[in-house]
Structure P
Amino acid sequence: MYKATRDFINDRQKFARFAVREVAVRQVGGGESGNSYMNAHARIDRERNIRIVSGWLVKPYDRMLRKTEILQHWWNVDANAKTYFDVSPDVGKDCEYVLDMDLAEFGIKNFDDPAANVCHAVYLRDGKYTMVDRIFGELFYKPIDTLETASLFKKVI
């Protein structure tokens with residue numbers, strides 16, 4: 001597990017009701033690039049107990065930029081088999097998956113479109129976090145003091 005993954009889980013868990021933890025995910029592909037929410041949503045199957053889950057992809061530390069990029073992401077769980085899988089392509093074998101179901105719960109409770117309202121990513125640099133939003137294809141950066149669930153969404157409730 002990356003140091004950034006351990007630090008992120010520790011810092012995020014303080015504000016989460018559900019366990020924030022690293023999970024093993026089988027990458028199967030077949031979905032559309034850049035559309036993890038709709039890819040995962042399309043695989044929901046109530047009869048087979050396939051559900052959507054929310055969380056993060058922690059990329060390896062970028063030595064050149066001196067930061068770690070942590071992307072918000074959606075994938076699926078086969079609740080019967082207790083296994084996770086991801087149909088989104090191009091995730092990268094070096095990413096670590098961090099389950100964070102508080103994102104889904106908060107997003108569904110407060111927004112018509114939770115995936116469109118949660119931040120695009122979080123950067124971790126020198127122990128500090130910056131929220132990254134993608135609005136109409138342009139990136140916006142906002143330093144955040146904590147990883148409180150509400151602060152990870154674009155719109156303030």
Structure Q
Amino acid sequence: MDLKLPMKNSIILGLIGSALVPLLYEAYANIGKTFAVVLLLAWVVFCFVRFARFPAKEALLSVTCLIAYTGILGIVMYCIIHPAVQAYLEKNSKYYYLTFKEEMWFFASAIGAMLMLYVLLAVRFMVQRSILKFRENSERAGRYIDNAFDSSEDGQEL
């Protein structure tokens with residue numbers, strides 16, 4: 001198992017995600033809820049495309065590390081980004097505060113979107129395995145048909 005490239009992608013995307021999630025939180029609060037969730041889902045699809053090219057074990061391990069990096073470093077980045085954005089918006093415009101319920105809804109959406117990576121990868125690998133199994137069965141059926149009409153084994157003693 002070669003983990004060099006998957007882990008490199010995991011670290012890079014985790015660092016980007018750790019800054020992106022707090023920025024999307026601010027967009028969720030001050031620009032638009034749908035806009036932020038759509039960007040979050042686009043981020044998940046982008047990460048899926050990056051990890052889908054790796055074998056199953058490597059991809060799942062990389063996604064696990066990506067989620068850990070994004071979550072842990074995201075908390076640190078939130079502590080840096082949130083006060084800066086809040087001060088900037090209060091000075092130049094109006095800062096919209098979220099209720100506790102809205103905050104939890106955003107963070108639940110973010111966690112759910114990141115966990116959706118597992119579902120997407122599982123579906124991808126199940127489809128890939130089904131296609132492989134279908135090809136194997138088709139080849140086996142073809143061999144059975146070829147052997148059914150092969151007279152070298154049937155009735156040669158006659």
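Coordinate-derived values only; no laboratory data. Since we're looking at a predicted model, the values are computed, not measured. Cβ atoms are built from the backbone, for glycine too; each structure is taken alone.
Have a look at P, Q and say which one yields 2.3 for distance in nm of label points 7 Å out along Cα→Cβ at positions 29 and 53, as calculated.
Numbers: P: 2.3; Q: 3.7.
Among P, Q, the structure yielding 2.3 for distance in nm of label points 7 Å out along Cα→Cβ at positions 29 and 53 is P.
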Given structures P, Q, which gives the highest value for distance in nm of label points 7 Å out along Cα→Cβ at positions 37 and 141? Q
Given 1.00 as the derived value for FRET efficiency 1/(1 + (r/R0)^6) of positions 13 and 149 (r between Cβ atoms, R0 = 30 Å, to 0.05), which of the supplied structures P, Q does it correspond to? P
Comparing mean count of other Cβ atoms within 10 Å over residues 85-92 across P, Q, which is largest? P
So distance in nm of label points 7 Å out along Cα→Cβ at positions 61 and 77, computed for just one structure, reads 2.4; which one of P, Q is that? Q
Candidates P, Q; FRET efficiency 1/(1 + (r/R0)^6) of positions 5 and 117 (r between Cβ atoms, R0 = 25 Å, to 0.05) computed = 0.90; producing structure is Q
Check the numbers for mean count of other Cβ atoms within 10 Å over residues 21-28 across P, Q and tell me which is largest. Q
Value 1.23 of Rg/Rh (Cα atoms, Kirkwood Rh), for residues 69-132 alone was derived from the coordinates of, among P, Q, structure Q
If helix-only ellipticity at 222 nm (-39500 (n - 2.57) for each DSSP H run of 4 or more, over all residues; to 500) comes out at -5500 when worked out from the coordinates, which of P, Q was used? P
Which entry (P, Q) yields the derived value 25 for relative contact order in percent (Cα under 8 Å, 6 or more apart): P
Comparing FRET efficiency 1/(1 + (r/R0)^6) of positions 45 and 109 (r between Cβ atoms, R0 = 25 Å, to 0.05) across P, Q, which structure shows the greatest value? Q
Parent structure of the calculated result 1.33, given that Rg/Rh (Cα atoms, Kirkwood Rh) is the read-out and P, Q the choices: Q
